[in-house]
Every structure is written in C-alpha cells, then in structure tokens.
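S.K.: Below, each structure is written out as structure tokens.
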Structure 1
Amino acid sequence: MGELIGKTLPLAFGAAISPTVLALALLVLSSTRRPVARGAAYLGGVLLMFGVLTVVGLAVTNHATGAGSSLNPITRAIDGTIGFLLLLLAVRTVVRVVTIDRDHPETVTQPARPERYTSLWAAFVLGIAMMMSNFSTILLYLPAMREISSSSVDVADKAVVVVMVFVIASLPATLPFLVRVTAPGPSARWFAALHRVVTRYQRQIGIVIEVVFGVYLLVKAL
C-alpha cells in the first residue's frame, strides 16, 4: 500500500493545484448573496464531477490496462499520452499569456461577476462546468485512479487510497467552504483578497503544474 500511496500522492496534489476552481470558490464564498448556500451548491457540482472521474478512472482504465499491469505497454502509452497532452496545455497557456493576456491584461485581472450565479442551481452547474473545463486536474486525477485500479493491493487498501486522492484533489473547493463555515466573518475578507491574487497568477501556476507533471508522466512512460 505504501508504494501505491507514493505513486498516487504526487498526482493527487498536482490535481489539487487548480487556480480556476479555487478562484471561483473564493468568489462565490466572498459574495454578499447567500455565500454559504451557493458555496455548498458549487462544491456539490465539483464533487459530483470528481465522483464521475473516480468511477471512469477506476472502471475504464482497469478494463484498458488490466489489474496488476502498471508497467505494461498500454499503461505506459497512456501515461505518455497524458504527459504529452499536459505539455500541449502548457504551450497553449504560454501562447495565451504572450498574445491575448499581454494585449488585453483586463482579461486576467478583471474579477468575475458573482451576481450572474445567484441561484443555487446556477452555482451547482458552475461547479460542474469548472471541473469539466479543468483539463490539467482531469489529466492528473485519471492516472491516479489508473494506478489504484492496476495495483495488486487488496480492495480495502484501494478504497482508502481512493478516498485519500479524492479528498486531496478536491481541496480547492472543499477547504474554502469549510473555512467559510467555521470562520464566516474573517474568511469573507480573506477570500476577497486571496481571489485577486489567485486570479492574477492563475496562468503562471497552471503552466508550472502542466510542465512539471507533463515531464513526470513522459519520463514515467519511458
């Protein structure tokens, strides 16, 4: 089990570094209109998508690679493909920073408008949409599930690791909500300031994560 945790933990923390999901969570939770209720709805949308990714990652990759086959050619090809896709995402982000964001800096620094998502249903759908478009997290979370499904450890240990990866990867949505519930007054002020910082540097953070884990998966596939 220790070896499995060692393989999945880096992927889980990489998947957890999601500036977009975090920025939207901070934005919703720092608003003045039902922040906790809408934050719960947003969190529900994010967790629903993580649940779907968990099922897909465990079931589909298990059929594709077979249990106990973490070093077979198919598994290595999957890792290499995902690593390559992450590097492509990094290139796309760099191009956007150099072209669009340089010429139109307001697209990065201008805050989003929480008034557009005042209903609980809209906040829930927003959480789903953020996860569906969060390609770097998806491309790191699925290999973590593949590592678990192809491991030879028993089912109980696999379940523990799945929960661990799920909890870590969903921290950008769950942690702000828990802080907002436990410290409602100060957190509203903290989140507004933190949202501005995360929004300003989200591109740079994304590039670092995509490059680091893209190279990691490519090397792992060799």
Structure 2
Amino acid sequence: MIAVDVEKRLGEFSIAAKFETSAGATALFGPSGSGKTSIVNMIAGLVRPDRGRIALDNTVLFDSAAKIDVAAHQRRIGYVFQEGRLFPHLTVAQNLDYGRWMSGLPADAAERERIVALLDIGALLPRRPGKLSGGERQRVAFGRALLMKPRLLLLDEPLASLDRARKLEILPFLARLRDEAKVPMIYVSHQAGEIQRLCSQVVRLEDGRVEAAGGLELLGAPETTH
C-alpha cells in the first residue's frame, strides 16, 4: 500500500493531494495540467514536497515533520516515462542491466530471463534503441524498471507518444505485468479507455486536488482506447 499526503507549490499552481492505494493497478486520472506527473515525481523522489508524508508499505519515504527524505535511488521505485528514456549508446541488453546496476543489485540471470520472456524482447537484446519501434522501446523501458526489483512501478502516460496500433500492441504486455509480475502500479493517464483495461482503482484529480477516489465508475461512461 502507498499512502500519499502532500502539498507543493509550483509557480502559480499548487498541489494538495491525499490518497491511499492498495495492491494492483491504480490510475491517477485527470485532464492535462491537473498535477498527475508532479505527484508521481514526488512519490519517486524527483520532486520534494513542501509539506506532507509519503509511505510505501511500512517504509516512510518522505515526512516533512520528521525530516525524512529518502533519496530517489534508494526508494526501489521503477519509473517508466512517456518516451522510455533509454540510453541510445547502449544495447537493449545493457539498458536492461542499467537499472539493476544503479540499484546495487547483483545479477540474477533467472529473473532477467523471466522478464525478457514476459515482455517478448529476447530478439531485441543486441540492438540499440535507435533501431527499435516506439512500442519496442517502451517494452524495454518496462523491463529495465522491473529488473530493479521495484516495490512500486510508476507509469507516467507510457502510451501517450504511441499511435493507436502501438498502443494496442503494448496494452496486453501491461496487463501481463499487472497479473504476472505482481508489482503494484500507479498508472498516470487522461485516457479512460486505457485505465479501464488495466486498473481497478482510480484517483481522480482536478487542479492539483483529489476530487474522488474509488473504482472504475469514477471514469464515467465506458470508452474504447484511442
């Protein structure tokens, strides 16, 4: 479970968000500019809240009153961005190993083989990112995050830069991650169709505030993925 209670001023915009999630996939849902990415950046440790508390299971990651602020690389949180952010000079195999290396984890050949098979990226291992499609790059980014053995996976609109065909390619892999990798996810999106396919919990945001938290009924009428 992750518990978030944070405040942050970013220029003229302010965030005051409080919510809790359990296991499985939880969506941060709301229009562009509602504060979704800023909140996941605070969870990841990339942005420091002005005030508040963030806890993951029994570990406090941030507490302004207790002066706790765990460094981002020590939080064991995997983060997948919109565009993957792979290192262009490294092969896919080297990109996969980077997250594990940065986290100070020993090599685990069996886990690496499992993740490679889960994401169907074995044929891509010798290639460099410039030779991959957008969907392939995102699958490699998911693999790199998972090989950090994260306690939580943050997915910040990971399909936003892909066309409809690539989105439909990636969605089944995300569902497999949810069901087989057993890592809790926070999925950031303003696309209700994606959320309906992947998530069971929704935190709805508007202007930096939590409007509601609950199930998929908060998305409104069902829609298809665009």
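S.K.: When helix-only ellipticity at 222 nm (-39500 (n - 2.57) for each DSSP H run of 4 or more, over all residues; to 500) is computed for each of 1, 2, which one produces -27000?
M.R.: The correct label is 1.
S.K.: Here's another thing I want to ask about it. With distance in nm of label points 7 Å out along Cα→Cβ at positions 56 and 136 derived from the coordinates and found to be 1.9, which of 1, 2 does the value describe?
M.R.: Computing distance in nm of label points 7 Å out along Cα→Cβ at positions 56 and 136 on every structure in 1, 2 gives 1.9 only for 1.
S.K.: Shifting gears a bit: Please state which of the structures 1, 2 yields 1.9 when distance in nm of label points 7 Å out along Cα→Cβ at positions 176 and 208 is computed from it.
M.R.: 1
S.K.: To which of 1, 2 does the computed value 0.95 (FRET efficiency 1/(1 + (r/R0)^6) of positions 96 and 160 (r between Cβ atoms, R0 = 41 Å, to 0.05)) belong?
M.R.: 2
S.K.: Here's something else I'd like to know. Computing volume of the Cα convex hull per residue in Å³ for each of 1, 2, which one ends up highest?
M.R.: 2
S.K.: Another one. Computing relative contact order in percent (Cα under 8 Å, 6 or more apart) for each of 1, 2, which one ends up highest?
M.R.: With respect to relative contact order in percent (Cα under 8 Å, 6 or more apart), the highest-scoring structure among 1, 2 is 1.
FYI, it's all coordinate maths here, none of it is from the lab. No experiment lies behind these values; they were computed from the predicted model shown. Cβ atoms are built from the backbone, for glycine too; each structure is taken alone.
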